[in-house]
Structure P
Amino acid sequence: MQLTDLNAHGGIGANCLLLQFEGLNIIIDAGIHPKKIGREALPRFEKLYGLHIDLIFVTHCHLDHLGALPVIAKDHPNTPIIMSHDTAQFYRRMLQNSCNVMDRQRAELGIADYPLYSYGDISACSRQVIGLTPGQARHFEADSGDRISFTLHPSGHIPGAMGILFEYRHQRIFHSGDVLFEKTILLDGAEFPQGDMDTVILETTRGSTERAASRESEIERLLRCIMDTVSHGGSILIPVFALGRMQELLAVFHHARSTGKLKELPIYISGLGIDLLNQFDRISRKSPHVRIRRKILRELNACKMPDKHRPGKDRPGIYLLSSGMMVENTPSYKAASTLLESHQNTIAFVGYCDPDTPGGKILKLHQGDKFLFKSLGKAVAAMARIEKFDLSSHADREELLEFAKARNPRCVVLHHGDPDSRDWFKSRLTEWDPKCQILDPVPLKAVTV
């Protein structure tokens, strides 16, 4: 097998892997890079020109894995697109939102490449999508006559997220996708296959991060932070990904309210998160693995933040808004521009923030530092309390390391991680078994596994 990482910038971004077998070509994920603009944000699909793609897989619905799907689907209109049945319920809403954002950025920032696709392109690619039930092996025969089997396995990262087991000519190849082994209030943890694997393609997101506290203790600390903030007359902004983290925290707040750990407060959320909650409600009615219902909004008195609402100018409340990294002109970015300047307020980050994004830069501020909200033309002094809570939806590095070692692989391919994170896994795996082939692919260069 040959493997090529089509994410030209490496690290975590426009996730897209090309797997080439003797008579089969398979793509895993087609994401956009959150820090790049225009066509520079896409995987290098030109590397596929002249190549017949037999199957396209989508591991989950975060845009760094999904956001370029209509582009590659347009180039390969007869290729089946495989994803979990749950992912198939809401991938279109994620892509439509991405399209809307690109339309707005074209108008506001003059980015000529945008939008990279239209609603029509999203509808066209939906005709190629096949939603599958996890745990059921499927068999595929290519036009070349070559055959492969594959099985989806829940990865616990967000609802619908999957790892993929390929079986090809007596070889077992496992792609982990993004993983969380721990069960959360929203979702069961990963349910991965056991037994030996020939090759493991392993996410390495948290390779440079050691968890200092348990998820449960971090949730307790967040609840105390909320109560402390509002007791002093302030409001708290929690920037979140609209898919997964927002719904998890709504479930956390609902449970905390029922146990007296959170008093009644206004909770404002952004619109995409509400739409996705509707999808989760439908999924949870049929699946015991997803645990949230739409009625939680009514019971929490949570509502969409009004367009002209000015956070912090009304009574204290919780602002659970996307984006998680506070990308410019998103609800969390705009809310921060009014909340950051008051010492009564708190901005609480609960997930990964790229250091080059507005959220990552705000995390580094000291009290009194000036921060420029560039797209709003507004500079404010950072007087609010700024906190970080480790509620990552990615597995701890030790858990992933033990999973890989237990599979007794001949080869481990390091994927979805910054250089320091990959280096940690490489050193630990080499120490464990010097004979195991550890590959850290150079972007756009094919490696033989």
Structure Q
Amino acid sequence: MPHALVWFRDDLRLDDQPALQAAIAQGYAPVPVYVHAPEEEGDWTPGAASDAWRRRSLAALDASLRARGSRLVCVRGPTQAALERLARDTQAEAVFWTRRYEPAIEQRDTALKWTLRQSGLFAQSHNGALLIEPWDVATKAGDPYKVFTPFWKAAAAVMRTPRTFDAPARLPPVTIDGESIDALLPSPTPTWDRPFWTHWTPGEDGARAALQAFVSKVADYPEARDLPAIDGTSSLSPHLHFGEVSIQRVYATIAQCDAPKEARIAYLRQLFWREFAHHLLHHFPRTTDHNLDPRFDAFEWAPIDDAQLNAWKSGRTGIPIVDAGMRQLWQTGWMHNRVRMLVASLLTKHMRTHWIEGARWFWDTLVDADLANNTLGWQWVAGTGADAAPYFRIFNPLLQARRFDPDGAYVRRWVPELGTKDYPVPIVDLAVAREAALAAYSRRGGIPPNRALRD
């Protein structure tokens, strides 16, 4: 039987693995490989929290492959040279992989597919990350969507019923050696990530368990998702980012569960926000670092205040719900989505700091750091992106805390010293900072400050 390389990337699973399924269906003996080449990711090489997760997820994938008679061959990049060398060593005739949509990776993969084919290898990529690929829908004028609701309707209209496939029971043995995962992704020293793993289980088994646990909570999702003190969200974001569970399986599982229809739709709608993020990133690749809305290119952001920025990063702003969120992020690698909006609003509105500073911090510290979602989220809050909250909508974190953490349970968990002399005074006066932000927006040609929204 001829061999084929199955190149794993952000699709670290065996269920619903289209590259693996394609290799087997076309009569190849699959050789699972992983190429470590973070330098090929452009200006957004994976952050420290992502690396910590990937290390464990790769180990879980290797264990799953070994249980089926195979194993994961891990090597260093550059990717092209590594795949060509692996193909020679295994006498592989083909390379299969699932697509990614980050700008630098899309460019690399397009060139790589052409080069591999020119060298005589059969090279084929598959959709393994999205329900709708970015080029599958467009406006009537043929343009990309910039507003979510029309995108959602168009995407839902063309989406096929998700199909799922169980992992093969057995796989052919692999006889070549690679490098150890520890050599490619050493364990952090000191082990700052240790607290993460009381909250998370990277790998396909952990993803499957998280999905099944969420099924019992879907009925409460529409209300519970906004309450950071309770476990009301799916906690699937890192598993989806690393492809430990397929979006098709998540969609099918929730769509078919026993929860009320409106609750199921509320969650499935969030999955389409993820699709929308990838649609935007593919069509507007510069938005990782530049405003989607060019009217903000001349906006008067404040000069970077290192002391204030560091206080924000470390959860020492003196604004309790913001500090709770930033400490949750540091200790768990994750932050509740409602609180993400609040910490981002404080940074970009009250502190008037450019959203890229927050995007970079999240990129390094989130275990679910995803370039499409991160870019959409930060530009949405900052008012500079697609379907964004207008800049003049400025969240009041004190009012938001009363609404979504009314008994203070979330804040008390992460800010136990609140109310003592050890808790810092606020780094900004919320009312004064709000007016300064609105004045800057007015100078840009925005609406008059008296039209501002206060949440």
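Here, each number is a calculation from the coordinates, and none is a lab measurement. Here the structure is a predicted model, which is why all the values come from computation and not from measurement. Cβ atoms are built from the backbone, for glycine too; each structure is taken alone.
Between structures P, Q, the calculation of mean count of other Cβ atoms within 10 Å over residues 84-91 yields its largest number for P.
From which structure (P, Q) was FRET efficiency 1/(1 + (r/R0)^6) of positions 124 and 268 (r between Cβ atoms, R0 = 35 Å, to 0.05) calculated, if the value obtained is 0.45? Only structure P yields this read-out. Given a value of 2.5 for distance in nm of label points 7 Å out along Cα→Cβ at positions 188 and 356, calculated from one of P, Q, which structure does it belong to? Computing distance in nm of label points 7 Å out along Cα→Cβ at positions 188 and 356 on every structure in P, Q gives 2.5 only for Q. Can you say which of P, Q returns 72, 51, 46 when Cα extents along the principal axes in Å is computed? Source structure: Q.
Given structures P, Q, which gives the highest value for distance in nm of label points 7 Å out along Cα→Cβ at positions 44 and 140? Intermediate results must be reported in sequence, preceding the final value.
Details: P: 2.4; Q: 3.2.
The maximum falls on structure Q.
Where does the value 1.9 come from, among P, Q, when distance in nm of label points 7 Å out along Cα→Cβ at positions 156 and 172 is the thing being computed? Show your work: numbers first, answer last.
Details: P: 1.9; Q: 4.5.
Attributed to the structure labelled P.
Taking FRET efficiency 1/(1 + (r/R0)^6) of positions 28 and 412 (r between Cβ atoms, R0 = 35 Å, to 0.05) as the criterion, the highest value among P, Q goes to P. Quick one: helix-only ellipticity at 222 nm (-39500 (n - 2.57) for each DSSP H run of 4 or more, over all residues; to 500) came out at -9000 when computed from one of P, Q, so which one is it? Only one of P, Q returns -9000 for helix-only ellipticity at 222 nm (-39500 (n - 2.57) for each DSSP H run of 4 or more, over all residues; to 500), namely P. When distance in nm of label points 7 Å out along Cα→Cβ at positions 228 and 300 is computed across structures P, Q, the figure 2.2 traces back to P.
Work out the source of 1.1 here, i.e. which of P, Q gives that when distance in nm of label points 7 Å out along Cα→Cβ at positions 284 and 348 is computed. Working shown, then result.
Details: P: 2.0; Q: 1.1.
Comparing all candidates, it corresponds to Q.
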